[in-house]
Structure P
Amino acid sequence: MTYCVGLLLKAGMVLLSDTRTNAGLDNISTYRKMFVFEVPGDRVITILTAGSLSVTQTTLARLRDANESPDADETTSILRAHTMLKVAEIVGNALAAVSADIVEKMTRMKQSASASMIVGGQRRGGEMRMFLIYPEGNFIEATEDTPFLQIGEHKYGKPILDRVVKPDTSLEDAQKAVLLSMDSTLRSNLSVGMPLDLMVIERDACKVTLRRRIEAGDPQFAAMSEAWSHALRDGFGRIQL
């Protein structure tokens, strides 16, 4: 399993994913779940993935092929699409097609496979937008009322996001929020694991502003985790019945 989260704020976008893939108790591997399609100054698109690797990797391969095709146009390539809404539609159609192909094969073997994605970004002159793409290809969009989207093992990391993330949250505070959200998930679910991939995209930059891989044992992340645990214990002790 995995955990991915994306925040859409007035100042920009913050995204975080783990890298653990669990195909059984004795088959735990590390795979990147965050992918970037970028033409600096023109557009930047980030895709986070959760679910079956066969589905997500095939979908990404088809999206790359479409970008590189000599017949690529605004209806088939996410690097040529005129809006982020069209990008979401292209990704959704690709995910739905791959899901249908693989599910048909898996059904004959009495197995299942599905995946979901978070797609976020901005093109020059357009709005920064973020979408959650379902296996069927339909999607929902992050809004001011709900400025974050999650996929995978999201339930453990959701409470802190509900309490602290608002559209006007700064990018610095947003990084703390997603990292502490991930820390809560790491502590409660063994199917989510290090290393982590963190990305920040400032609004109207149309390029990746910050990209960081956080390895197991990272001192900054460890210190943040311990400080959060201490703050929770201290707050708990202060509450009176």
Structure Q
Amino acid sequence: MNPILVALDMPDVDAAEDLARKLAGTVRGFKVGLELMMAEGPAALERIASLGSPVFADVKLADIPNTVHEASMQLAKHGARWVTVHAAGGGEMISAAVAGLDHGAEGRDVGVLAVTVLTSLDSDDLQTTGITRSLDEQVEALSVLASLHGAEGVVCSPREASIVKAAAPDLLAVTPGIRLAAGDHHDQKRVSTPAAALGNGADLLVIGRAITKSPDPLRTVEEIVAVLQSESSI
């Protein structure tokens, strides 16, 4: 199966489910993020998960460990295969998310993805938040922390996937910020093409607008896969 996770970033669960049905079996899975979750509630996650493909609940939890434990457990009950938390929330919080997700999944295969540095940020932005490490150093440190506390993977930009693999080779590198060669960067700064991301060590590619805004999403997926296959990336 190809490495594409389609980001269903839209406010209408009927439209999201319709698109997911059209693409199910041709992509690795789907992302349900804050826009759809806030518009429709956790039932949106459940509806997409019911189609049978893995679903990544991109809610970026960051709170005290008990709250994150309970929230992760509920997301698992609604069908999440992966749940995101902010790695900067600390090791105890990551561990709590792992435990809560496992509890709610009742034996299903699930995992936490720890967000390192948002792809909308660059080095200058990081400095304004009081972080004195370089962007690469921050990604490396948070990847190690995530690995030590049981995360299955991290979310990073495609440009830092190789840093993740060097620092914590056991982790999945899940990369948003994927743009087609002629695509608009929108609000993301650290981006890459699908082939370049895989070449840099990414395991899963989160692709949203390039597919969801396409007049023919299925054809766009097929074209991306064809390019990856031609470059022997998958």
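Laid out as a table, the results:
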{"read-out": "Which of P, Q leads on mean count of other Cβ atoms within 10 Å over residues 14-21, largest value", "value": "P"}
{"read-out": "Parent structure of the calculated result 1.03, given that Cα Rg over 2.2 N^0.38 Å is the read-out and P, Q the choices", "value": "P"}
{"read-out": "Among P, Q, which structure scores highest (criterion: relative contact order in percent (Cα under 8 Å, 6 or more apart))", "value": "P"}
{"read-out": "Of the structures P, Q, the one that 8.5 was derived from, the read-out being mean projected area of the Cα convex hull in nm², for residues 102-197 alone", "value": "P"}
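Read the figures in this text as sums done on the coordinates, not as results from a lab. Because the structure is a prediction, the values reported are computed rather than measured. Cβ atoms are built from the backbone, for glycine too; each structure is taken alone.
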